[in-house]
1. Taking FRET efficiency 1/(1 + (r/R0)^6) of positions 64 and 112 (r between Cβ atoms, R0 = 25 Å, to 0.05) as the criterion, which structure among 1, 2 has the greatest value?
2. Between structures 1, 2, where is distance in nm of label points 7 Å out along Cα→Cβ at positions 128 and 144 highest?
3. Kindly point out which one of 1, 2 the value 2.3 was derived from, the read-out being distance in nm of label points 7 Å out along Cα→Cβ at positions 176 and 272.
4. Starting from the value 2.4: which structure in 1, 2 was distance in nm of label points 7 Å out along Cα→Cβ at positions 48 and 88 calculated from?
5. Which structure, out of 1, 2, was helix-only ellipticity at 222 nm (-39500 (n - 2.57) for each DSSP H run of 4 or more, over all residues; to 500) derived from, given a value of -1000?
6. Check the numbers for distance in nm of label points 7 Å out along Cα→Cβ at positions 160 and 304 across 1, 2 and tell me which is largest.
7. One of 1, 2 was used to calculate percent of Cα pairs over 24 Å apart, giving 57; which?
8. Supply the structure label, taken from 1, 2, corresponding to Rg and Dmax of the Cα atoms in Å, for residues 104-239 alone with the calculated value 16.0, 47.
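What follows draws every value from the coordinates through simple rules; no lab data is involved. Just so it is clear, the structure is predicted and the values come from calculations on it, not from any experiment. Cβ atoms are built from the backbone, for glycine too; each structure is taken alone.
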Structure 1
Amino acid sequence: MTHAITRRAALAGMAALPLVPTLARAETVGGITRFDPALDAVVDVGTPIEVLGTGFKWAEGPVWVKKGGFLLFSDVPANIAHRWKQGAPIAPFLDPSGLVGPIPAGIREAGSNGMAVDAAGRLIIADSGTRAITAVDLATRRRTILADRYQGKRFNSCNDVVVGKGGALYFTDPPYGLAEGDASPLKELPFNGVFLRTADGTIRVIDDTLKRPNGIGLCPKKTTLYVAMSDEARPHILAYPLDDAGMPRAKPTVFHDFSEPLSRKLPGLPDGLKVDKAGRLFASGPGGIYVLSPEGKALGLIATGKAAANCAFGEDGKTLFVTSSDMLVRVRLKTPGW
């Protein structure tokens with residue numbers, strides 16, 4: 001962990017590695033560091049970080065499917081969503097997971113990215129390649145586009161998504177999936193936004209001022225929205241207080257600032273995040289997955305040794321799955337995520 005690793009740098013480094021996912025047996029990586037005694041109630045520092053699979057181009061967007069008892073996660077550049085289930089090999093579940101058909105030259109990341117499961121049991125995908133929020137019937141794998149435009153203009157490359165009250169969806173839309181980023185001729189919106197899709201399909205802007213909005217989550221009562229910024233100049237998680245309509249009722253505040261670990265050249269940037277039932281955040285940042293108190297204090301770090309993209313609670317709710325560069329890993333917690 002001697003150099004800061006952005007997503008693009010990590011992808012370049014992975015190019016020389018085998019791209020076929022593999023099951024690892026009893027292999028562990030990294031370690032857990034305690035910053036505050038409150039971490040002891042969440043996870044023991046000696047808990048192993050178990051490797052479940054390797055060889056992915058850039059693993060992202062894990063989500064646990066309770067009905068079926070399996071994990072889905074994205075390999076964004078490979079345009080595949082894989083399935084992990086205890087006792088079975090990791091295997092493609094959606095191939096392609098995002099853009100179907102020939103990949104235009106201007107698309108850098110064609111696959112699915114962040115994923116969630118809604119109250120109806122549908123898989124909700126932030127589809128980087130299709131540049132849309134899509135819903136997938138898990139039984140038939142039939143896809144439906146829920147949103148792909150704001151005021152007639154195509155989204156950039158939808159990155160992460162979380163389910164809100166009454167079927168509302170919050171999502172981020174940075175330009176990572178476009179080969180030339182903000183300079184891409186495919187980019188139609190003049191900003192990189194955070195959006196709300198209401199239950200009736202209306203698209204509303206939460207924030208149009210952020211350079212690189214990325215991970216997104218909600219507090220247990222769904223009254224606070226968290227957005228991670230993969231911005232080296234502002235490596236923050238922002239907190240937006242929400243009104244009854246699900247829109248910000250005040251300007252966001254900085255919930256946590258990752259400037260210090262970023263200055264130490266730890267791998268990664270703020271990226272995906274999840275919120276547990278107690279209001280703690282498990283958030284990607286420089287060095288791995290940070291456990292943050294409901295007030296934003298860093299309690300500890302789950303470090304894999306590589307850039308961590310995202311995480312999800314699964315199994316009985318006390319397993320944290322982490323997508324980290326080319327790996328899928330898991331660690332057992334002492335408290336349930338949901």
Structure 2
Amino acid sequence: MSTPIEQQLMLQAARLYYQDNRTQEQIARALKTSRPTVSRLLQQARGEGIVQIKIIDPRATHHPLEEQLCQKFHLTEAIVIATENDAHDVTRRRIGQATARYLERVLQSGDTVGVGWGRTLYEVVNALAPKRVARLNVVPLIGGLGQIAPVFQVHDLARALADKFGGAWQNFYVPALVESDTVAASLLRSTDVKTVAAQWHTLDVALVGIGNLAFEAEMQMLFVNYLSAETQTRLRDARAVGDICVRFFDAHGKPCPDTVRGVVGIELKQLKRARRVIGVAGGASKAEAILGALRGRFINALVTDETAARRVLELENAPR
């Protein structure tokens with residue numbers, strides 16, 4: 001049995017390797033030791049049960065859920081990953097991995113691909129394996145939120161996706177939210193922005209996150225500088241449950257058009273024109289938002305987890 005000091009080193013090495021995706025060389029530098037020592041620590045961590053590797057086939061037991069979602073909501077494809085009481089970040093990462101494999105399968109040369117934002121989409125891009133797809137054109141679907149986090153910098157996600165596939169991406173260095181609809185319309189008429197926005201009408205594939213409307217501490221922290229108290233009141237009054245690219249909708253899939261003003265991004269009616277709109281979201285807290293997106297037919301493909309899928313079907317099948 002290892003000493004407490006050795007156990008601490010094993011724990012540090014394991015977290016850096018399995019959670020932070022560091023190489024053994026990087027871990028060796030961080031811990032001021034050698035790469036062979038890091039390799040030994042990782043092997044020892046597995047041997048002593050500090051690291052336990054569980055292999056789950058994310059598709060094996062969920063074909064019935066996928067079939068129900070496809071039949072109920074007329075989807076071209078539904079992918080439901082297994083849920084093992086995972087933490088939210090683990091679930092997001094696994095949904096991201098499943099979506100990445102799906103994209104690698106369906107994207108074709110010449111496709112114009114629209115990209116939204118969010119933490120799960122960030123995981124999708126990180127999970128993509130480099131694959132050359134000639135003439136892939138990646139287009140941001142909304143501006144960025146400069147004061148929040150990389151997951152809301154859509155131009156960075158678009159660039160990373162294009163780099164993974166060897167395609168090109170379009171610059172879209174504009175804010176997602178401006179002072180008013182008038183300012184947003186003026187921006188969308190400017191030459192560079194108009195060039196990108198024109199491509200929203202001819203998307204082959206759109207990859208979007210589905211946000212849920214819950215004014216808990218996390219959302220307040222993220223959007224306090226962007227969604228005023230007045231805007232939040234309008235959203236509550238409209239019974240909004242979720243959004244795609246800051247375009248909100250209610251539980252029945254009805255858009256809530258006059259709630260958040262000054263959005264510089266694709267509209268839901270434009271999004272629906274894309275040949276394939278892939279919605280990516282998971283967790284029970286997202287179920288009502290996912291259901292609204294499905295009922296509104298804003299997406300025609302869904303990647304989610306077992307917990308969210310079951311809850312979506314429960315809500316849809318509940319007496320009204």
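1. Working: 1: 0.95; 2: 0.15.
Answer by largest value of FRET efficiency 1/(1 + (r/R0)^6) of positions 64 and 112 (r between Cβ atoms, R0 = 25 Å, to 0.05): 1.
2. Working: 1: 2.7; 2: 1.7.
If we compare distance in nm of label points 7 Å out along Cα→Cβ at positions 128 and 144 over 1, 2, the biggest value is for 1.
3. On the way: 1: 0.9; 2: 2.3.
Considering all the candidates, the number was obtained from 2.
4. Working: 1: 2.4; 2: 3.3.
Derived from 1, not from the others.
5. Only structure 1 yields this read-out.
6. Working: 1: 1.4; 2: 2.4.
Going through 1, 2 one by one, distance in nm of label points 7 Å out along Cα→Cβ at positions 160 and 304 peaks for structure 2.
7. Numbers: 1: 49; 2: 57.
Label of the source structure: 2.
8. Working: 1: 14.1, 44; 2: 16.0, 47.
Matching structure: 2.
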